[in-house]
Structure I
């Protein structure tokens, strides 16, 4: 019986519900993505860590040339190529023992890189940000949420925002010329009226 249970445990993740809850499904590049990962355990087990996996995948349409032996020349063809341009794996909690009927919530607070690509769904280029929650378990499959997409957007600028002009006011002290009594800026080295050099 124990042997069958060990085989079962190796093939199945612990009986639990894991739910991803984001505060907002769109975030400005450079700001924090917030939310929580909620775990409801239905059996006792040990986990090694609780984390999120965030990825940014960029898919672009490219022209590739392949050699056609019948025509003895290269022919162009369109292809879609995908690259992971950003990958984040923030750890929300370390190793822990979870009990049957236990509920835990792990806060998510991850900064999206300031220079991160913005979400895009164009014809020739697509940028998709995704997130999933994971409870890692040694010797058994991990508990995971479904992969969910969120948007990374640029900051919005208010329309008709008034332009603020800062005016710097500097106090200018005037001193009288020793010879002609004309007033001039104390930072000047000579009188602009008679040309005499400042003596103090």
Structure II
């Protein structure tokens, strides 16, 4: 399949980063601040020493393996997702400058999306329903719906993906491992996708 030709993706990445930051500002200004909550309250957890940091790194690594297994199982069950391939063709970085900005975008998205979906929304749904399982499902459904541009297969996969992150956040009572894994996976996915497109694997 031929790749989509875009002269530079830097403006697109800049808009995406700006959009993420606007979402973060919206949640902070209209959601957290009126309730007397800070970003630290939503993130949860605390690193007292390096041992705490490395524990979260280890958990993020193990969680990554679980996510990889889920993604493989979903691909086998649903088959090739052409919409996701087209999205990859559009978004994957090509130049070194784009790769640098892709990492910035990935880290921003990992932080903001975990804070909004697994932090703020999951807590809100739990406050409304009183059931953490239902809160996990609801935030995952919203997360999946936000990725409908990847087609229904992509949205279904992202919904399960979001549910796993919700379970991790509820278990750890912290967004830190999820933020690490989310940012790292987005970074690697874009860079590996770039390599695959350059060598015509798609």
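Only the coordinates and a few stated rules stand behind these numbers; no lab work does. Keep in mind that this is a model prediction, so the values were computed, not measured. Cβ atoms are built from the backbone, for glycine too; each structure is taken alone.
A few notes on this one:
- Per distance in nm of label points 7 Å out along Cα→Cβ at positions 17 and 185, the highest-valued of structures I, II: I
- In this comparison of I, II, the computed figure 3.0 for distance in nm of label points 7 Å out along Cα→Cβ at positions 73 and 105 is attributed to II.
- If relative contact order in percent (Cα under 8 Å, 6 or more apart) is computed and equals 32, the structure in I, II: II
- Here helix-only ellipticity at 222 nm (-39500 (n - 2.57) for each DSSP H run of 4 or more, over all residues; to 500) was derived from just one of the structures I, II, and that gives -1500; the source is I.
- At a computed 16.0 (mean count of other Cβ atoms within 10 Å over residues 57-64), which of I, II: II
- Test item: percent of Cα pairs over 30 Å apart calculated as 57, pick one of I, II: I
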